[in-house]
1. Who wins on distance in nm of label points 7 Å out along Cα→Cβ at positions 137 and 345 among I, II, i.e. which is largest?
2. For structures I, II, calculate relative contact order in percent (Cα under 8 Å, 6 or more apart) and state which one comes out highest.
3. In terms of Cα Rg over 2.2 N^0.38 Å, which of structures I, II is highest?
Structure I
Amino acid sequence: MSARPTVDLVAGARPNFVKIAALCHALRAIPGLRTRIVYTGQHRDHDMCAGFARELGIPRPDVRLDPEPGNHGEGTLGIRERYGALIARGRPDATVVVGDVDSTAACALAAFERAIPVVHVEAGLRSFDRTMPEEINRLLTDAVSSLLLVSEPAGMENLAREGIPAERAYLVGNVMIDTLMRHLPDARRRSKPGRLGLSEGGYGYVTMHRPANVDDPEALERLLRCVAGLSLLLPMVFPVHPRTRRAMARSGLDGLVAGAPGLRRVPPLPYVDNLSLLASARVVLTDSGGIQEETSVLGVPCITMRDRTERPITMELGTSVLASSDPDAISNAFHLALSGQWREAEPIPGWDGGAGARSGDRIAAFVCG
């Protein structure tokens with residue numbers, strides 16, 4: 001162990017920065033502990049992610065890894081090799097990974113191979129759908145982690161069922177909600193809806209990026225036609241994920257969106273602008289796990305366009321309902337939201353703005369002994 005223990009915080013995609021922001025604030029307040037932010041470059045948009053970090057009030061990444069362009073496997077392998085080379089030159093005392101993106105599993109495996117303890121934040125989540133790349137990432141990462149920090153009770157149950165020793169897993173709450181609460185006042189002051197000519201509660205918000213929804217041209221067209229039709233009832237803001245943008249162009253579906261007068265297509269948004277729009281939406285349609293969590297805390301109806309979710313608490317206490325990618329189910333849920341009959345959210349234990357501090361304490365105790 002070094003005189004001043006070092007913890008790597010790994011981020012590979014924009015949502016990771018939202019999670020590590022709470023950890024960074026907490027860990028940097030602990031005397032004698034050094035943090036190093038490692039950006040894997042998974043999305044290869046360094047300027048955007050640097051701006052995201054700046055907006056969240058955390059330092060620019062200390063280290064940037066640059067995998068070569070290539071397919072899913074090559075990119076993941078490149079991240080694993082480059083992080084392995086980094087930690088071979090200077091070993092951290094622990095590698096902290098968050099969520100379930102490719103970078104999470106790649107860096108967790110690289111650290112494990114070199115006997116560096118892995119801490120997984122947001123451990124234990126399971127959709128029980130192994131066709132999802134994210135599910136495989138979750139399983140792999142939890143299997144090699146020495147400390148597992150869990151956001152909701154179902155995660156603890158899943159880990160216990162999989163044989164993870166109880167002394168390695170702790171229910172700490174949701175670090176992403178810390179970031180939401182920290183920036184919500186600024187998001188409301190920013191009033192992004194008004195800058196788009198929209199009124200509070202007078203629009204819907206839609207995101208989609210999961211491979212099952214966007215990589216299959218027929219599935220993507222079905223969803224886009226559904227959303228375009230619903231936008232005739234309520235204006236819809238549609239920040240287009242890079243993966244979805246490429247899929248639309250590849251399938252010749254750009255004109256479908258451009259021809260829908262109620263569907264407002266915008267590029268990916270900064271975190272606070274995105275939060276401003278989420279907080280004032282009448283209803284949200286999404287396949288994002290993080291947005292299921294955010295809408296549950298914000299009290300905004302959330303129609304989840306997936307067959308399963310790894311975040312069951314958002315359905316039990318939050319505002320999320322599963323509608324699959326079925327246009328009829330989505331439309332029925334949409335009309336229910338417009339009628340004002342949506343179930344109200346209840347407080348979710350541990351989603352209180354203090355998860356970062358609780359996680360920081362656990363990480364510090366683990367690293368420093």
Structure II
Amino acid sequence: MNQHPDIPLDEWLSGEGPDSDIVYCTRVRLARNIEGYSFSPMQEPPEATALLRTIQQALQPLAKNRDLQWIDLEQEDSFSKQTLVERHLISRELQMSDRPRAVVVDEKGRESLMINEEDHLRLQFFRAGMQLQETWRAADRLDDEIADLLPYAWSSRLGFMTSCPTNTGTGMRISVMLHLPALVITKEIEKATTAIAEMNMTVRGLFGEGSHAVGDFFQVSNQRTLGESEDQIIENLGRAVESLVHWERRQREEFRKSPLYIEDQANRAYGVLERARILSSEEAINLLSRLRLGRLLDLIEEPSLADLNRIFLMTQPGHLQTRSGRELHPGERDRLRAEWVRAILSGGAEPQPE
């Protein structure tokens with residue numbers, strides 16, 4: 001991670017998969033703890049280190065068979081950890097924690113095992129588009145394999161024991177990341193998210209808990225983990241997401257009938273991105289959102305969705321700094337971001353690290 005590689009575009013950003021015009025990806029997260037160890041927030045450093053070693057040793061055969069990489073986060077620089085956050089492979093809490101911790105990842109960004117976050121293990125699984133059942137099946141398979149190697153903390157009455165009571169039971173949070181620019185533009189988004197909340201779902205921003213909805217991205221996930229089976233949780237979330245997808249498509253169809261406003265917004269966004277010399281991360285993502293909507297409505301021909309997804313990921317702060325090989329102050333990042341976007345949109349070579 002510290003050698004500034006050409007960072008791959010994770011599979012969940014492929015722009016493929018069911019309903020991928022609106023649904024970026026599906027994620028399943030399972031919270032698990034190991035018998036005999038204190039919950040992570042209660043650990044002293046020696047116990048945290050011992051837990052880390054126990055998990056690493058137990059998972060070695062599995063990691064080798066599945067070609068997973070172990071990353072010791074205490075050894076990573078700040079912008080490499082930020083890159084993992086931007087790829088959604090670790091949480092902000094794990095990034096900022098001062099306890100011994102690690103993450104196990106696959107090269108396609110489809111699997112991530114966070115170790116010593118709020119729980120001992122947080123298993124994450126990603127699939128492009130709307131794939132609730134497929135993502136859950138992948139999570140369930142690996143979860144069973146790990147359960148054969150490590151003894152989970154389990155209660156016959158409550159289910160999986162977790163650090164936070166809101167995760168007890170199945171320990172499962174399943175979420176879908178959606179791009180909802182039409183609902184934002186028409187000011188229907190508050191009504192839509194309120195309706196989803198009434199279905200006992202949580203709506204959050206791009207980076208989950210505590211983040212805001214930059215770039216018209218929203219994450220919808222289940223609130224309950226206790227008292228419902230995994231199949232019930234998936235069914236309920238599926239209904240909520242389908243209603244949002246239908247709502248967004250209905251608004252987009254209205255724009256197709258009167259496209260001038262969106263065509264104008266998309267071309268304005270393209271003009272700024274093509275010529276700007278300074279771009280903040282939030283401004284870039286918001287402009288890319290308008291550009292993506294125009295592209296999906298066939299109001300502009302370029303850039304491709306693949307290029308838009310690549311710009312979306314590679315212009316975030318951690319990725320810019322990882323490619324540069326050093327920490328950049330905000331002004332340097334904003335300059336390099338604009339340079340990088342101009343190069344991609346013009347079809348030229350990507351800027352190389354200085």
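FYI, it's all coordinate maths here, none of it is from the lab. What you are looking at is a predicted structure, and each value in this text was computed from that prediction instead of being measured. Cβ atoms are built from the backbone, for glycine too; each structure is taken alone.
1. Values: I: 2.3; II: 4.2.
Ranking I, II on distance in nm of label points 7 Å out along Cα→Cβ at positions 137 and 345, first place is II.
2. Once relative contact order in percent (Cα under 8 Å, 6 or more apart) is worked out for each structure, II has the highest.
3. Numbers: I: 0.97; II: 1.02.
Result for Cα Rg over 2.2 N^0.38 Å over I, II: largest is II.
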